[in-house]
Structure I
Amino acid sequence: MAINLDAIGIESEPYESSWDSKDCLLYSLGVGAGASDPTGFELEFTTENTNEISQKVLPTMCVVLGSTGKGGPLSNLGEVNYSKMVHGEQEVILHTPLPTSATVISTSKISNIYDKEKAALVILETTAVDSSNGEKMFTNISKLFFRGEGGWGGDRGPSEKFEFPDRDADHVVKYGTRADQALLYRLNGDRNPLHSDPSFAALGGFPKPILHGLCTYGFTGRALLHAVCDSDPDSFHSMEGRFSSPVMPGEELEIHIWIDGKQAKFRTLASDRVVLDNGLMTCT
């Protein structure tokens with residue numbers, strides 16, 4: 001077994017990072033805000049100087065914030081093959097609404113490693129606090145599968161059965177993605193050539209570069225924000241989901257949402273296949 005279980009609980013050194021209004025605008029455009037109605041709907045997320053509108057931040061932007069610098073806890077995993085790593089699930093928790101500019105201090109740790117036989121499941125948790133007052137701002141939790149690193153007889157982790165309500169979705173939201181959506185979204189920080197270089201994508205068995213999973217996540221978060229939280233980012237508390245299939249830039253996303261009070265279950269489809277599954281979000 002190559003993976004190092006002693007990496008569990010090791011916390012990174014605190015790392016300072018910042019963002020500003022322009023970064024917020026770029027993220028919003030990267031996940032499709034304003035595409036259907038550039039001069040009307042979602043102007044609070046796509047502009048900073050519109051008359052009688054104050055700029056706001058899409059809650060899912062925290063997935064591109066809170067960097068802990070190079071290395072981090074994953075560097076303690078040992079001789080693992082990162083080319084076989086798959087981003088399986090993502091959860092975000094907003095402890096307070098995201099401001100349009102801030103400086104945060106972030107730390108991250110591997111909270112657990114589970115044995116899934118054919119893979120090791122690594123839970124990476126990053127928490128960012130406001131540098132001005134030390135209060136928690138957001139937490140990102142990523143579940144990463146390292147294929148070929150399981151099978152040591154360890155704990156498989158909790159088994160959770162996820163069920164959708166036995167009724168039609170309360171909302172079905174459709175968003176088109178642009179042919180160049182990945183080229184736009186990558187400007188938020190993820191420059192993996194899988195999303196931009198045709199030859200690199202071909203090595204992974206794809207006919208062309210695929211869309212970032214977290215871009216699909218952001219499109220879905222927009223739908224949830226409007227359908228469940230009445231478009232108020234201050235009410236958006238948490239969101240989690242499982243990546244189940246890649247999306248090609250230019251495909252239409254169809255988000256199915258079942259609402260139960262201040263909680264909603266969701267799944268996102270593209271061309272009749274599920275691409276983001278087992279979704280759960282909460283509003284305050």
Structure II
Amino acid sequence: MTTSEGDSFRRFASLPFYTAVNRRLVEMCGLRPSQTVVDLGAGTGAVTALILETMHPEGGEVVAVEPSESALELARRDLQERWGTVVKFVSGQAENLSRFVQRTADAVVFCNAIHLVEDKRRMLHEVSEALRERGLFAFNSTFFDGAQPPDTMPFYVMWVRRALRIFREENPEMRRNKEERVQARIQLSVDEYRRLLAEGGFDVQHMELCPVEMSLEGLEAISEYELFAKGALPGIPLAMAVDCLKRGVADTFREQNLTSVTRNWLQVVAVKA
């Protein structure tokens with residue numbers, strides 16, 4: 001993640017609906033001040049801040065784990081002055097979590113990034129290794145099979161078609177690399193996540209679908225995020241994909257006379273068996 005990408009995702013992460021859905025997940029964990037909690041895929045620190053504000057650590061510790069050095073630096077800049085040594089920042093991948101988490105964690109929180117992990121079985125093994133007995137693994141995602149309610153499908157189809165039409169009209173000589181593989185496009189169902197957790201040695205404590213109203217501002221903001229843009233318009237250069245998606249969603253909102261679009265978030269809290 002580049003600095004500009006980190007900034008663009010931070011804009012999305014600051015929107016009220018994003019904060020609310022992640023706060024809901026953190027509150028479902030019932031975190032306590034003395035616990036050690038890992039924020040996996042911490043990004044620029046939006047969820048790390050929610051965890052810190054919810055648990056008010058006293059003798060505990062929050063570890064923000066993120067593969068992007070630039071995003072981690074933004075999180076460090078925003079959080080370290082207020083929270084000091086209570087929060088630690090670690091550069092690393094979810095698939096290697098147990099290698100760099102020194103203290104066995106009471107909880108691992110993984111917000112809106114599990115869909116990006118290619119080897120989810122390995123990731124779950126690493127999370128299990130990092131957790132104490134009966135530790136919590138909480139995650140959410142809005143990129144799963146079931147995120148789009150059936151009545152919103154005409155919107156999404158029109159949005160992508162509009163964006164592709166803009167690209168083709170303005171770049172008639174350019175061809176998409178249709179073979180480009182994007183992990184964000186591989187979406188599991190709720191039942192598939194449940195089976196993965198069971199196979200990984202986790203008991204689901206709570207699982208819910210949380211409907212969120214996505215405004216035009218929110219959809220334009222997520223269009224700027226590299227991983228979303230590549231997933232929505234694979235094979236198109238990033239800057240072009242972002243521009244086409246933002247213009248396409250604005251056109252679609254106008255044509256369908258929309259003020260928001262409902263999108264489901266999958267919220268899960270599981271216990272290490």
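A short reminder: the numbers here are calculations on the coordinates, not readings from a lab. Predicted, not measured: the structure shown is a model, and the values here were computed from it. Cβ atoms are built from the backbone, for glycine too; each structure is taken alone.
Some notes on this structure:
- If FRET efficiency 1/(1 + (r/R0)^6) of positions 48 and 176 (r between Cβ atoms, R0 = 41 Å, to 0.05) is computed and equals 0.65, the structure in I, II: II
- Of the structures I, II, the one that 4.9 was derived from, the read-out being distance in nm of label points 7 Å out along Cα→Cβ at positions 32 and 216: II
- Test item: Kirkwood radius over Cα pairs in Å, for residues 160-199 alone calculated as 13.3, pick one of I, II: II
- Computing P(r) over Cα pairs in 10 Å bins from 0, in percent, for residues 136-231 alone across structures I, II gives 11, 37, 32, 16, 5, 0 for structure II.
- When helix-only ellipticity at 222 nm (-39500 (n - 2.57) for each DSSP H run of 4 or more, over all residues; to 500) is computed across structures I, II, the figure -14000 traces back to II.
- Structure (I, II) behind the derived value 22 of relative contact order in percent (Cα under 8 Å, 6 or more apart): II
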